[in-house]
Structures are given as C-alpha cells and as structure tokens.
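Asks: Following this line, the structures themselves.
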Structure I
Amino acid sequence: MSEVAVLDHDAVLAAVSPAAAIEHVRAAFVAHQAGEWSMPAKIYLQSPPFGDFRAMPALGGGFAMLKWISSFPGNPARHGLPTVIGVVCLSDAETSKPRLLLDAGAVTALRTGAVAAVAADALARAGAMSVGIVGCGLHGAWAARCLAAAGYNAGVCADPRQEAAEALAGELGWEAGPREASLECDVVCCVTPGHEPVVREGDLRPGLHLNMLGADGPGKAEATVAAVAACRLFCDEWGQASHGGELTGAVEAGAVRRQDVTDLGAVLAGAAPGRPHDAAVTLFDSTGLAIQDLAIAIACHAALQAGGVAAQTVRL
C-alpha cells in the first residue's frame, strides 16, 4: 500500500491561477500538435435517463492521466449535487504509480476557462478588449475570470438567472445585461447547457469572435446551423467537435466539411493561419480535451511539490 495525495475542489483552484492555467493549456495544445503528447478518443458511457459518464485518457510531460467524469443535468434539482462530478488520476508515466487524485469538476472548470482565453488570444481581432458571457454558471464564471486575467477589462454577463449574472459582473467589475448586450462585445463566450441556440445568423457582425463552450455532446448546440456555417471555423479537435460539439449539426446538415475547420493547436504552433482579417467572424468550438486536463493536473502536481498547496492523502 502507498499514500496518494488528494486535491479537492478548492485545493485545485488554489493550486493554479487563471494566468498559469492559460499558459499550461496553451503549451499542451502545442505539445499535442507536435506529437509529444498523446490522447486517445474520449469514451461516452450513457446512463439513461440521468446523463452520461466520460473516460478521458492522455499521456505527456512524464505523466499519464485518466479523467472519469459525468454530466448529469438533473443532479442539482433532484439531489442537490453538481451536474459535473468525477475524479482525475495522475500517474507517473515511467512507473505507473499514482501520484495525485484531483476533483474533476474543478479541473474541468479551470481548463475550460483557460481555453477560452487561449482561443481568444489566437483568434480574436487585434485590439479586442470586451467580453460577453452568455451563461454565468461554474464554467462561464471561469471563462470570465481567465479572460479577465488575460487582459480583457470590460464585459457583459448574461444569464436567465439574474442573480448569477449580477454576482459574476460584480466580482469582475463588469456589467450584467441581456443576451443582446453580451453579443455586442468583441469576444463572446457561450457557456449554456446547449439545449437551444443563443446565437443566430443575424447576431453575427464583422470582427466578432465566438467561443462556443457549452455544446459538449450529441444533440447540443448553442448556435444555429446557419450561424455556424457563416463563420470562419476552428475547433479543439475535429474528431470530437464533428460528432459531439457545436459543429456537429452543421456537419450533419452538410454545411461544414473537414476542410472548413482548423484545429486550434495548428494555429498555436504556427502550422495554420488563424483569423484571416479583422472583419472576419471567427468561431471556436471547444469540446474539452484530455490534454487540457492533463496540463492542469501536472500544474497542480508541481504546486503540491513546491509546497504551494495543501493536500489530503489516501492509502491505496
């Protein structure tokens, strides 16, 4: 038997700042693009009618990781539990020894926020400064915090729950407003459950950058097919995005093909162009990659080794 360190939700968020998370996630995309990090396909395990489980492995940086996480939308109302629950296991890639267990919900929130900032930095037009957040739950809040850490100093927070929008706006010194006001910002992050579109073709305007963060499974979409097809398109990973992301509906309708979409990693590595010109409307489809989770887990491990965060332990 051996002891393994455990970081709970608050410890994960204390271990890695938004600014550090952005840099680690950006580096992970570049390492994966270069073939230095590997990532098998995400596996979905349906648990009808409650939700689904997801298994996400990755290898890189001297570590192997498995994230076992769920999406059970009815949890808050029925059981008073989060929609997203799970655990991340970080193991030594040389010996296979488990090194760290982490709360998967916190890891997911932090890497989701970080990739919003990474994508905006790579794809938004020069001089973009304002952020619209559509959906101010856990992941929307972390997208806002990471974009604020990246230098976006003005924003509009929109959510059907007015108290959620006002709380996030108050935290960051931004404004709470309707969806229409958030869509007028330079960078717009949609972080809703994806049950119905919040962006339509008529909402698009020259110079806009969209981060679509909510549609992470089949049947979910935050934009209409026409809106998606009208944008210059980017994604975190084509295999996931084309089958369970914002692009899926447009792909199934024949409106978007593989050659119409550029992987973010290729842009970050300088292997593919990003925004073609300031007037373009760019859309980034984020489905969430295991390499992002691995990046955050490794950063947490480094913080633990440096004494920057306290951990509990369990015996395995």
Structure II
Amino acid sequence: MGFVSRTDKAQSERLYKQAREAGINFFDTANVYSKGEVEKFLGAFMKEERSKVVVTTKGFSAMGSDPNERGSSAKSLRHALEGSLKRLNTEYVDVYFLHGFDSTTSEEEILRTLEGFVASGKVLTLGVSNYSAYQTMKINAQAHTLGLPQINVLQPMYSLAKRIAEVEILPMAKEENLGVISYSPLGAGLLTGRYSKSKPAEGRLVENPMYTKRYKEQTYFTLATNFSAYAKELGVPEALLATAWVLRNKAITAPIIGPTKEEYLDLSLKALEFEITSEIAAALDELAPPPPPANDRSEVNWS
C-alpha cells in the first residue's frame, strides 16, 4: 500500500527486490491504493517472475464518483478486476479480496460474480477484508448452499493496539481452516517507538485523516509509550517486538508488512527469529489487555 504514496518507483523496486531476496513471495495490493498506481508498480516489478510470486488485489472500494465504480455489484467487481489485471500486467491474481462488506448487493450476486472470476481462471482463490466473523460465515454458508466457491482467506486488522479480531474472527479462522493475512501489525507506526513520548508534528497518525480517526484516543499513545519502554527493557526494537507478537498467534498465516526503507524491512524479517515467551506475552497482555471472549465469560474455562 505504501508504494507511490510513501516510496517512489526506484525505492519501491529496491524494497521489492530485497523482499524477494529474503524469500518473500507474497505481495498484497488493491485497486484503490493510489488509484491503481500501486498495481502498476507491482506489475512492472514482477513482470519477469510472475509464476514465482503470489499476488492479491481487491475490489469494492470507490475508484471514482460513478456508482458503478464502487461496491460489490456484478458490474462494479467485473470492472474492478479487469482494471486490476491490466495494471498488474497479468492474466490472473492468486487471491481476490472483497475489500469491505456491501450491504446493498445480494450475497448470491456477489458469489456468482466471483464464481465467474474463478471459472475463467482470472482468480485462483477468494478472500474478504474488513468483514466481521458473522458476515464471513454468512457468505460462506450461502456459497455452500449454492455450490459456489467459498471464501478461503481473511484480511483483518490485527496488532497489539487493535485486538478485536481475537474475539471472533481469529477463532473462526482456526475452526474453519481459513488463511489469515492480517494487516497493520505496527498500528500504522504507533508501535515503532516514534510515538513513545507524545504525538509528533508529522507522520501518518497526525497527517492522514484515516489514521488520525482510528487512533484518536489518548489510550493508544499511552500504550505506545509503555510498549516502547518495555521493548527497551528487553533490548529489542519496537517494530520487531510488535511484529513477532502478531506472528505468535497460531491463527495468523502471515502479517502484512509495509516498510518504506530497507532497514525497516530487515527489522521486520528479524521478527521471525524472535521468540515471544509466555512471560513476554503476559507482560504485553498487561499493557494491552486481550478483549473478553464473544460470550463475555472469561471467568470460565470452556475447553
């Protein structure tokens, strides 16, 4: 997502090559990221090795003011996919995500449209992003009833600062054997040490209205301060600790990382080697308590 908006083409390509050299083969994008320009970057970078990489993109989010340039109607999704394939310079995408829930389009229309994508070979696997657990189960139940391809991959927000996915989404994913490619493991930079004292004058959390709204409460910056202090106690960089914490959850297939510099990518990759012990996990739970279970009976062990 950060290509174009946060890194120019030359820097983006360096990051892509560095990721490939490190063994990363999964790249996530969306039509709406910089209005398609990110897809063009990725299409150019992977041109000579398309068969070696797994690529996702998404439909649903508004690409323009026309009613047919948003949502999950058959017309909108078909137009979105064709545009993405052209910009990515590929005949297919490995995972196609619905970027959000569309309450105005019937599940059957959405599913039959997605079935057409799979049948044509333009999409290999289906996913949803920013769906609740019940919305995911509901659309998959409909797919099962109609004999249509089901959703296999989820993309929820998940970090120490945003743990709501633990209530129902991640337990559902484990039970239903769904892949989970979670996003924003660093809380849009909140858990990098940059915000460990106070809100700086610049950065995504103070410049981007979406992130400003998402992390507007002071509690997030209190967490950032305490988290940074604890990371320093352990002697590890904040970004490494935050990413390793997400990786520890067995429901997570892989977190999506979005570095803008080579050293940031190296730092994220080191999270693979760092063990979150039970003691560290307990300490982090003290800083950011886990949410109660869906039935709100945390005092009972149901296992």
Structure III
Amino acid sequence: MKFDFLVYGPVFSDLIFNDLDEKPMLGEEIFARDFVFTLGGSAIVAIGLHRLGAKVGLIANLGNDLISRIAWELLGDSGLDRSLIQLLPYPLTQITVALSYPKDRAFITHFQQPDKPIDIVGIVKFQRAKHIHLCSSLTALESSQIAQIAHSIGATVSMDPGWDIDSFNDPNLMNLISELDYFLPSQNELTQITQTEDLQQAAEKILAIMGTGKLVIKTGSDGARLYSNDIEGYLQVPAIPVTAIDTTGAGDSFDAGFLYAVKQNLPLKTCMQYGAICGGLATTALGGATAFPTHSEVKEWLKKSPS
C-alpha cells in the first residue's frame, strides 16, 4: 500500500494579508503590514499529515498558468508526493485572498471548475489507501458514491465541507454525510447546513442520519466537540493557549491532526487533542501549514494537555 491517506480537493494559492487595523470599506484602501503567498485548500491537510509522518497522496488539479506552476513548486518543496496531481493543458486559476485578523478571517476566492472531473473512484480503487479525506462538499458531491466505494475496499472516509452555500443547499449533501465515518465541519458550517442556530440541535440533526459515524465540530477559540451515537453527551477539548497570528487553515490543520491520530488507533479524546494542538499551532504563523507541528512537537504539547 503506497499511501495511508488520500486527500481529495482543490489546491488554492492563498494570498494572506495580515496585521490589519480595520476592515476594508468600499471606495477606501487599507494597508497590511504583513503578507505571505502560500498553499491552501487540500494542500494544508496533505502537508499536515505528511509532516506528522503519514504517507499521503494528494488528489487535485493544477493548470498551466503561472499561479498553478508556483503551487506545483511549493508542493514539491513541502516534500509531498505529487504523482496523483493532474496537470491540465489550460489555465486553472484557484486563488484565495485572505484578510486575516487574530480571531477570525474573511476570504475572497476564485474557484474554477475543471472541464472534466478527476476519476476519484478509479484512483481510490487502485490506490487502496486506509483513509480518504474529502476537502470540500462541492468536490465530494461530484462523486457522490465515493464513501460506498471506499468502504467496499476497507477504507474509512471523512469530509470537511468548507464554505460553499450552493452545496449546502444540495439535497444530496445529507445523503453523503450519512455515509461518512467522520464529518468535520466548523460550527458556522454546521449551523448553515442544518439551518439551525443552536449547536446542540444542529448536532442532533446530523447524528440522526450518521449511524456509527462521528461528528467533530470545530468551535474556534472554544476548541472542538465530538458527538457520536454511542457516546452520551459529547467529548470536548479546549483550544491550546497560543497567541494567534493568522487563523487561515486552522480547521484543516485540526483535521490533519485528528485523522492522523485516528489512524494510529489512539483514544478519541487523544485524537481530539491532536487536532486541537495542530489547529492551534497552525495559527502561530502566516499560512495554513507554515507552523504545522512535527509528531514530536505534538507529543510535547500532549504532555502539557489536561487528561
């Protein structure tokens, strides 16, 4: 087996503006005192898993435009295996501008759909990895049978929906969620998908369709909660005490830490702590994966975490 994980979803080039005094207003200009060009989207999860020591295959498209070529080089610099990335003979500009504040961020994204979807089913069947992670609900809905196919070869499946209103309103999304082993939304994504502002009620709506699957909700500075039909109440871990510089990609970094620990067969509480540590440390530098920890760094933080 070549890969422990297959990570599927668009790779974005992130232009992150930081150290901003205020929010921009129409007709006015504001200045950032810090800036970075880095990788976002599915690349954050894949790089995080790779840094922890997992064998990762990143499934994504890149075009022949300048932005795609830079992304290709940055992926190579990260040490990731690029053999499953499809290089297209036309521009594919997938780019995000992030306005980053210490406790939150706002995005402007250009997402370009490729002319032809990746044959994700064929790749999953051929590669036979232990786990498949879907990095956006929009991408996942292109191959709605993916969870069934993965389960047929003994793999587990997770999804972080990302923020996409159109896919949240797709009636097929709930069917896809019902087949997941792990569903990893943020609190805002969950309440939008369920059309329920109360977090507990939103969680109950998802649990009602998930069967044996686990719901993991990232709640920002409050940490994260895990709900399951075989657990009374929920497991909660706090956010780690760090000084946040940029929260871009913190949720994806949480995903990588949590899923790595799951595949190490660690207790669920420990898996949640892995996620909280990776997500928290990711906020201490500009860029979603810039400050992602190594496995030894995570273990050092675990020693300081309440049991």
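Each value in this text was obtained by applying a stated rule to the coordinates, not by laboratory testing. Since we're looking at a predicted model, the values are computed, not measured. Cβ atoms are built from the backbone, for glycine too; each structure is taken alone.
Asks: Here distance in nm of label points 7 Å out along Cα→Cβ at positions 36 and 188 was calculated and came to 2.0; which of the structures I, II, III was it taken from?
Replies: Of the options listed, only III reproduces it.
Asks: Can I ask one more? For distance in nm of label points 7 Å out along Cα→Cβ at positions 92 and 180, the calculated result is 6.1, so let me know which of I, II, III that is.
Replies: For distance in nm of label points 7 Å out along Cα→Cβ at positions 92 and 180, the value 6.1 is produced by structure I.
Asks: Can you spot which of I, II, III the value 2.9 was calculated from, given it is distance in nm of label points 7 Å out along Cα→Cβ at positions 108 and 260?
Replies: Matching structure: I.
Asks: From which structure (I, II, III) was relative contact order in percent (Cα under 8 Å, 6 or more apart) calculated, if the value obtained is 22?
Replies: I
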